[in-house]
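Okay, got some structures for you below.
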Structure I
Amino acid sequence: MHQISETICLVYKKLHKEGHVNFPLYRKQRLAIDSVVKTVNANYFGVERFPTAEDRAVAYLCFIINDHPVTDGNKRLSILWFEIYCQINDLKPDTSEYGLDVLAVGIEKTDIEMDQLIQVVKSILFI
């Protein structure tokens, strides 16, 4: 598994331990998280799919919500990982207009194609 996948799994386990999610991680969910991480960090013919830290932060947020890699807590996991990822990469998203909870619900409910969704969310968070 990718190192970031392992870290996201640790974040989820913390959510579970603290009672914020109801189900533990099983192999299937760990592999699904790893699939999201590999998608976000994909490199096609020497070109990164998400070349900037802002792109990757928003891609994690959107993919974890929409791909539902875990049984419970996808939005909570995506928001927490987004915040951790931004802190690690010294990113300063602007959440003053839309809180991350509201944005996460909007991401889940939209039917916009993923690449377009990522660009819209990036334009909201990183002006």
Structure II
Amino acid sequence: MTHLLSDGGYQFMIPLLLLLVVILFLIFKGIKNNTEKNLALLKSISLFALVFGFLGFTIGLIEALDRIVEIDGDIAPTVVAGGFKIGVLPPTFGMFIFLVGRAGVTVLIGLKKE
């Protein structure tokens, strides 16, 4: 797990991990006390995690392209592929968090009494 956090960049992966903890807390809180406010927070935070992950990808891609431009000479395809692998970790984690949040919303709506 630490390897994935460092590969994706701590500045994006740690906040995403914290957002996952908050989402799990809101899901468990919603099981006990299912309110509209809780559902709205869950929806908002999960969407924020998704967008934040893609922001990490965009910034990482810009930095990688800046470094490629600075290098004189040929760049090995493995270097580029490794950079893209690292770049897609934050949005992948953001998508996972979004799906966990949306699954939680679905469960809480299903448990909601009318």
Structure III
Amino acid sequence: MSLRRARSPRSFAEKSRLLLRQAELDLSHECFEKSASASYFAVENALNALSLARQGSLPKGYRSRLALMGRWFPDEAPEFDRMHRLRVKADHWDDLIPEEDARKQLESARRLVKRILSQL
């Protein structure tokens, strides 16, 4: 018996909203690296939801997601790329993420998630 739910646009949208709430909590607890990462993944899950709804499939990696952003939201693609670079820095490098950067990441995530999910 599998405990895994079926992938659906709705499940990815729910995960996106959950990750936004986690990013907010992380920021309030001064966990800036975790907040920056969760903010990015909130946007990625929103994009997964839209991709499943429009194309019936998930993008294969970051470059595919960036291409979808460029196609569907061309004005937002540079911001999505910036968010990805900060997420990589937060998750893989020894750099510390300043509070201001984490706060900006969360603000961008809120805006992008709202915009992307409004297209479902």
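Each value in this text was obtained by applying a stated rule to the coordinates, not by laboratory testing. Being a predicted model, the structure only gives us computed values, none of them experimental. Cβ atoms are built from the backbone, for glycine too; each structure is taken alone.
Here are a few things to note about the model shown:
- Structures I, II, III, by relative contact order in percent (Cα under 8 Å, 6 or more apart): label with the highest value: II
- Given 3.2 for distance in nm of label points 7 Å out along Cα→Cβ at positions 41 and 97, calculated: source structure among I, II, III: I
- Test item: helix-only ellipticity at 222 nm (-39500 (n - 2.57) for each DSSP H run of 4 or more, over all residues; to 500) calculated as -31000, pick one of I, II, III: II
- With log10 I(q)/I(0) by the Debye sum over Cα atoms at q = 0.12, 0.15, 0.23 Å⁻¹ derived as -0.41, -0.66, -1.54, matching label from I, II, III: I
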